[in-house]
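Got some structures for you, see below.
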Structure 1
């Protein structure tokens, strides 16, 4: 949560959090607070809870035995879930403490909590639900995207330019993530803009290139020249797919004519060979043939 709200880096093991918990108990109906105990330098939310729970039990046990609670500073042993005394002080004066009349008791009302909740940005759980129910993303995709606020921001910025939510997710979890891992950087340092990723998505959706070419060649070229546009790169590298049925039909006819034995096997029932024919068309077209058109023509001619 602290990372999501950009409060701090949240690296507990590096000392990003330190909490001193002051704990006291009193009998029901009493108004006077009991003698307080301070537990110092708690380094995680979990340990704050565990230390407080332990101290409450310890203080209750002392009171139930009829013993006196000493005002102490204590430390928490997380391995053994216990506290131990660092020093005892009988009076508040020993702490050089005096009440500040300008600091009144802070009461956290339900109304205050609701105002804070309303002011918060959408949190991971809410976004995961949105992505799976409205955008129809798989649960895994939604969880990966929502694991990091910067990734969510990038995803949200990208889908302002396209409604192909799953395609955007595929890019973020595939080529983009691989690049970030390889460079040892996070998405906040990524050189390509959300607009560039949405343009790549659109190139594939328009049938101008296939995903393999877009992710392995155009994406790589864009990383080297971030100022260029995906369509510009595809054109310069001669990667745009051939969607003209006449040109593709010539390639299909050439493959079928060159493989009469395989055609015979296909017609005898080995329908899986259609993938092999498609691969040959892809090869002779140097990856430029629109495979949807290729498969359609192959099915028509072979059947």
Structure 2
């Protein structure tokens, strides 16, 4: 059982705690150094292995939102590239691995420019545009790899759904930057609910296929969580509370589960650093739902 001051997670807590265990597929070191100073209008949330960058509560400045979006998503996209590289082993996939490593380096550099204070009101529009242009070929690459994996031309360890999942995240990020460059910081609630409930449900699908087959109860719980988010996606409730509650339960669970995975209490091919990747996405989801109009 979880004890005070600890994130220890029992199997009973995992199975009945109402959350979805999040999954990674390979060892990937933290992409960037810990964020050590403040940027105007940007707040940091701890709670896992890496910080989550979000606009300050009540922020209406498109510059602040642009800084936060770039910090969050360039980190996420660099990790996507790192995951792909680790899941494309062997000399026969050297060409594809080289391509994703270049994407990883590009997004790492973009992140560092924001982190180090190189983006301001004077140049954020040009910076947003440069990020959008960086995202476009990565999205195309993900779709290319998905089709190749589906057809059998590519024999990697990446599911076609994971290529598609990460492509949708990148596409939405690019559209968000374009929206912010136009001076609009609003988040449309219906769109956010549709997008994030699908993402959260797919996370649960992924874990169900990456747990050790002997973890039958956890696999069952992951599939139940997937089904619950699918229902929220297909029939969004009229009130905010059901989706926000479901997401908060997952955040609480994932935060504890990262520690449980680290200690090896769960038999799986899940790595805590990749679990933290999707924990941060859940925190981002909750933040957007609270801001959505």
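Where a number appears in this text, it was derived from the coordinates with a stated rule and is not lab data. Since this is a predicted model, take the numbers as computed values, not measurements. Cβ atoms are built from the backbone, for glycine too; each structure is taken alone.
Among the shown structures 1, 2, from which was the value 9 of relative contact order in percent (Cα under 8 Å, 6 or more apart) calculated? The read-out comes from structure 1.
Out of 1, 2, which one gives -13500 for helix-only ellipticity at 222 nm (-39500 (n - 2.57) for each DSSP H run of 4 or more, over all residues; to 500) as computed from the coordinates? This figure was derived from 1.
Source structure of the calculated read-out (FRET efficiency 1/(1 + (r/R0)^6) of positions 114 and 170 (r between Cβ atoms, R0 = 35 Å, to 0.05), 0.35) within 1, 2: 1. If you line up 1, 2 by percent of Cα pairs over 30 Å apart, the top spot, with the largest value, goes to 1.
Taking FRET efficiency 1/(1 + (r/R0)^6) of positions 82 and 122 (r between Cβ atoms, R0 = 30 Å, to 0.05) from the coordinates of each of 1, 2, which one would give 0.15? Only one of 1, 2 returns 0.15 for FRET efficiency 1/(1 + (r/R0)^6) of positions 82 and 122 (r between Cβ atoms, R0 = 30 Å, to 0.05), namely 1. Taking FRET efficiency 1/(1 + (r/R0)^6) of positions 194 and 210 (r between Cβ atoms, R0 = 25 Å, to 0.05) as the measure, the highest value among 1, 2 is held by 1.
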